[in-house]
Structure I
Amino acid sequence: MSGASLQLVPKISVVIPFRNEAENLPKLLFALQHQTFPHSEIVFVNDSSTDNSREIIENLRHKFQTCASICNDDWHLIDAAGYGKKNALREGIEKSSGELIICTDADCIPNKGWIESIAKFYAENQPDMIIAPVVMLDDKSVFGQMQALEFMSLQASTAGAACAKMPIMCNGANMAFPRQTWQRHSADLKDEKLSGDDMFLMMSVKRAKGNIAYLKSTDAVVFAFPCRTFADFFNQRKRWVSKSTAYTDFFVILTAFAVFGISAMVIASVVWGILTGKWLLFAFVFLVKLVSDRILLYDYAKFAKSLHLLRWLFPLSLVYPFYVLLTAITGIFGRFEWKGRRE
């Protein structure tokens, strides 16, 4: 980052809520230790962990004393008085001192240029909110690669809509905003919903006609891990869908109905083929969707260095409509578990 750009960057606070992340925290701490940005405040917020997550952070704290990017005085570990991620974010941001807040999840790994790229982008553009890319790591298993491809489709939609100035999605694993944005919009987080801090904040900023910008940079990428089991994956997707009943943004709702409608059309064509023995309608609908998805995903897959995942597009397209229908119904009418809490 140039000296001129650096002078325009306010103090940065990275706020990271965590609950029972003992397995993942060492990887995150290592990534934070090797950030290229010269100075930033790190605030870890313990959201009622019952494992040794807190002790892991304390034990590794000494490594930051000699770290060039983070000084020991800017390392904070607090125990949230309340419960839940939204509350943890509130308490963490309240305890932080930076004017630019960067958020990620404790089960993620940011690139070494993560903080610097966000800082530079903010200095040059001064947006009210920054949406940045999340890439799911490929664990080489069939299930892991299918997850990574499905997640990449969400990220491609996120990037495309945000770049078109019509944001419809974001991910709390990689977003940033000035403190004044949080102060103006944090009351709109829909605390009655267990998750959705990212989406409800984005929709509130969008409703106020704030400037929401997408940072398309490989340096800004945060890496996430795939779910280990189908039960975990399905539970996660039900949680994501469950918050949709509180959405008020027209384009977000329209997008959800479009995805559901297209999936229903594919399933209807399958039923028609079974009942009549005529599969031409299914072939047409399926191929149009398959080719369209391939075209829309290619550029983002190239950016994410994940072109190899496109080989799974055909089998994923076969099961995706049924998966969408199932998660939509169970996410709205069913129940899910998250971090030991049942909703």
Structure II
Amino acid sequence: MRIAIKYGAVLVDEDGHVTGRDAGATLVRRLLRVFPGAQVIGPGPRQCDGFDLIPLEFVDGNDTVVINMDVIDSVGVWRILHAHCDEPRIMNFVWWNTSQYSHKVQRAALALSCGLFPTFANSEHTAAEVREIVSSWTTQPIAEKAKIAWVNLGIRLEHVQPRHEPSVPVVLYPAIYLSDRKRPLLFLKVVERVAARTPIQVEARLHEAHLIREMAMNLSRRNWAWVGPLTASREDYWHALSRTTAFLATSTEESYGLEYIEALVAGAVGIFPDLPWAHDILPSGYPFFYTTAAEAEALLYRAVTDTEACRHEIDRAAGGDFVAWLEARHDDDQFEKSIAERVEEWFGGS
């Protein structure tokens, strides 16, 4: 049984490496580690570094499982493979927020895809959303037979670096996009108020397409803020996290929250909106949730002026060791083991 990974936005450089720092490209690389010898579906055919890049039409559906990261087009993938194969094997991988598909046609297509093909989600929160969509937008027989599993996406714990406390507290904008869902205006409003009360250094590392947005330029004009591109390497990224004091999460919805988990494991104090997605990734007694901008300001001010006390509060909420609590629940070894087991369970005997 072979594996083929489908991600429409995949980019492969001239040396045969999957490029890009976005979550999708990172996940393609992770799946290639989990499934050595897997193919990547894209413009080709072409031999790359450790994998073959091939068009979907060239995939042998008789002995290949297609892990589809685009999900909504799985019926179309099935149709193409079915031209040369009686029973194509397709597994959906839902690694993004389902709210991005808001039109009724998109919701119905997503529901049908996840109802017809085994679906693996990147968190319990996302899996619950998928189940609700399938139940609401398909027929009862399809919903009853839907196969949906999940595991937390997790992080590579070996990347975590020792803490380096900065002389001026560093507050991170914990996203690479300035999309409306992330509520960057709320972030700016709160950090402006905190910066007026105590010295802080705000840092925002953004995707190149968002560096030229008005919001990015507006933030960069503050003398207490730095706005720049994504770090050049994962080592640089984790080094930056090791000196981050706190972050303010403002997103209305997340499928998982990988960047928040990484910053928390690195020792940053996280201030979160009082929303279900945030509660899903944190211990039940986590002390730093807000419902208003004023509450967010008060919590962030505490995080940058009394950081160690805040960390002790978080440790107590997690039963004594917050980082250990996170590591036990967000280790990417669990993800890699679980997705491999699900492929075997769903397709190993077919």
Structure III
Amino acid sequence: MTNVATRILPVDPNAPEAGLIDEAAAIIRAGGLVAFPTETVYGLGANALDAEAVSGIFRAKGRPTSDPVIVHLAEREQLGTIVTEIPSLAWALAEAFWPGPLTLVLRRSTAVPGNVSAGRPTVAVRMPAHPVAHALITAACLPVAAPSANTFSRPSATTAQHVWDDLHERIALILDGGPAPLGVESTVLDLTGPLPVILRPGGVTLDDLVAVAPDVIIRHQYLAIDATAASPGQLIKHYSPRAEMLLFDGPTALEAMRRAALERLSSGQRPGLLLMDDEAAAFASVGAEIELLGASVEQAAARLFAALRALDSRCGVILAHGLPREGLGAAVWDRMVRAAEGRVIAAP
């Protein structure tokens, strides 16, 4: 693709400057691409009602057209302009969780081009909470299609630097609003069937959803790279470092990781370890690279993609310890499994 001169504009994440937002919105309206922070990760935005602009997202990311993207709104009332049916549960969920990290899959209207949704009759839609995202979509005066702002299958971008590393010379502008606060993507909830189905765990937890949708269920899918997905985040290879990654799970996972690290070192490889803060002492004498995720699941979510990128720049193999799968931990576990391309080592 033709190289473009990518600019980074620092913006106040809490009170974004109107002139900078207007400049970015004009690029969106003209069919260009703008990366911007949301409360989850950085998004790569284009006019969701312009098929050619949406195609630009796929070209810039190297994303297969079988992998749909999410449409972002500034107001709940815009929902009726891009979907044909709005069940009462959708309004209840929007009232409870929008703006915020919940994406709803609904029936797509003809106003939304088919390439947004990989040709499927549905569309994934959410209303982000980040002030920069909200200001940009409001100023653009149209829905904004935006997957994560990174090259396809790489760890998602949670800083403007991550976006630059992956997409400079491919997009016009990056709005730098600092680190994305949550660090993992939105929960995707399909409302087109008889029961509400979680297609991707994310920032809104199962317990959160049960309070509004008591019959919600989870469907875990690990699709091949060429499969047509119902929503983003369904492929087995996703959020992946270039280095080989192994995910260890079970009661003796730390012992198994230690053995694996020593074996890799003895064979001349440079392993990296992805650990929680309280696990680091057990590996102090191993001599491997270590990136810490913090002391809580919330810190782990915020740190995950940056830590994967940091280890990827220094190591040939990454060994990670899986988190408990309750609450936000379910989203972190999901990202780790896909980053490891399903290579989970059970350590009983």
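Derivation of every value follows stated rules applied to the coordinates shown; laboratory data play no part. What you see is a predicted model, and the numbers here were worked out from it, not measured in a lab. Cβ atoms are built from the backbone, for glycine too; each structure is taken alone.
Brief remarks follow.
- Parent structure of the calculated result 13.9, given that mean count of other Cβ atoms within 10 Å over residues 251-258 is the read-out and I, II, III the choices: I
- Among I, II, III, structure where helix-only ellipticity at 222 nm (-39500 (n - 2.57) for each DSSP H run of 4 or more, over all residues; to 500) as derived comes to -8500: III
- Which entry (I, II, III) yields the derived value 4.3 for distance in nm of label points 7 Å out along Cα→Cβ at positions 131 and 211: II
- Structure (I, II, III) behind the derived value 58, 49, 37 of Cα extents along the principal axes in Å: III
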